[in-house]
Each structure stands twice: as structure tokens, then as C-alpha cells.
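**Q** Dropping the structures in below, format is C-alpha cells.
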Structure P
Amino acid sequence: MPRPALRSRSLKKIRKKVPGGASIIHYLRKRPKKAKCARCGKSLHGVSSGFTSKIRNIAKSKKRPERPYGGKLCSKCSRIEIKGRIR
């Protein structure tokens with residue numbers, strides 16, 4: 001049985017064959033998914049995806065677009081949202 005820290009569904013389990021012929025399991029962290037638009041679900045462009053420990057070190061302008069609703073809505077949905085607010 002694996003140690004308690006590895007008994008988690010948040011870890012990806014990969015079966016490997018070792019030179020001796022035995023099969024072992026490697027435990028890896030799952031890759032983060034691409035950011036999605038909150039309105040239509042389309043993947044967002046210009047939003048960096050990765051582990052939070054890596055993203056923390058990059059500049060704020062590189063993390064998400066510098067427009068209203070940047071990082072939350074895609075450009076099409078944000079355009080609709082802004083036009084709706086003006087009227």
C-alpha cells in the first residue's frame with residue numbers, strides 16, 4: 001500500500017515497467033487545465049496556465065489580458081458585456 005500522501009485522487013498514477021520486469025506505479029501531479037470563459041466556456045487566450053508556484057513568479061501583464069473582465073471572459077463575451085452596461 002502506498003504511503004498516505006500518495007493515496008489521493010489529485011495525483012495521476014502512471015504504471016511503469018522496470019528493467020527487472022516488475023511493474024511499479026509513479027505518482028505525478030495532474031497538469032492544470034486551460035482557463036475557460038465564465039459565460040460561453042471557450043478557452044481564454046493570453047491567460048497563462050500552469051502550476052501556481054510557477055505563475056506566481058511571472059509579471060502581472062503576462063498572467064492575463066489588461067482589459068475589463070480580462071482572465072474571466074473571452075474577448076467576444078466581454079465586448080457584449082461592456083456594450084450591455086453602457087445602454
Structure Q
Amino acid sequence: MALSKTTINDKIEVLQMLGGYPVIQIRKASIIAEDGVEISRTFSRHVVTPSSDLSEEDADVVRIADAVFTKEAKVSYSASLAAEE
């Protein structure tokens with residue numbers, strides 16, 4: 001009986017926020033398998049904003065962030081944060 005755990009990016013979504021900037025929502029799946037047969041799957045989510053540190057993100061998330069977090073998106077995000085203060 002060999003148990004294994006795998007974590008994958010199960011779903012990556014780009015959401016357009018009301019402030020005019022995008023965020024990236026990542027759903028990770030943690031899969032437990034016994035002898036190669038999945039016996040459990042759980043999910044967790046986190047959000048990446050235009051000001052997030054991407055150093056801990058997977059390469060697929062970084063590629064999407066590079067495409068959607070334009071200079072305009074970063075300015076809109078900063079403006080929305082300033083408006084909240």
C-alpha cells in the first residue's frame with residue numbers, strides 16, 4: 001500500500017474587478033492516491049493581485065500575471081487602494 005500526495009493548480013481564473021484591474025484566482029487541488037488510485041481530493045484557493053510577489057507562484061501563474069498585470073492594471077489597482085484609505 002503506497003500513498004502519495006500531489007498538489008496541482010486545478011483552476012486558474014482571471015477576474016476583472018470593479019476598480020478596473022484584474023486579479024488572478026488560483027484553485028489548488030491536493031490529491032491523495034493509494035497505489036495510483038485517487039482516494040481523496042481537497043481544494044484551497046488564493047488570489048494574486050497586481051502588487052503581489054510572484055516568486056512563490058508556479059510558472060503558469062507567472063505567465064498569466066505577466067500578460068494581465070499591465071502598467072495600466074497596476075495603476076488602477078494602486079488608485080483603488082488609495083481610494084480605500
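What follows draws every value from the coordinates through simple rules; no lab data is involved. What you are looking at is a predicted structure, and each value in this text was computed from that prediction instead of being measured. Cβ atoms are built from the backbone, for glycine too; each structure is taken alone.
**Q** One of P, Q was used to calculate helix-only ellipticity at 222 nm (-39500 (n - 2.57) for each DSSP H run of 4 or more, over all residues; to 500), giving -9000; which?
**A** Q
**Q** Starting from the value 18.5: which structure in P, Q was mean count of other Cβ atoms within 10 Å over residues 21-28 calculated from?
**A** Q
**Q** Looking at distance in nm of label points 7 Å out along Cα→Cβ at positions 45 and 61, point out which structure of P, Q has the largest value.
**A** Structure P gives the largest value of distance in nm of label points 7 Å out along Cα→Cβ at positions 45 and 61 among P, Q.
**Q** On to the next question. For semi-axes √(5λ) of the Cα gyration tensor in Å, the calculated result is 41, 14, 11, so let me know which of P, Q that is.
**A** This figure was derived from P.
**Q** Taking distance in nm of label points 7 Å out along Cα→Cβ at positions 37 and 77 for each of P, Q, which is largest?
**A** Q
**Q** Between structures P, Q, where is relative contact order in percent (Cα under 8 Å, 6 or more apart) highest?
**A** Q
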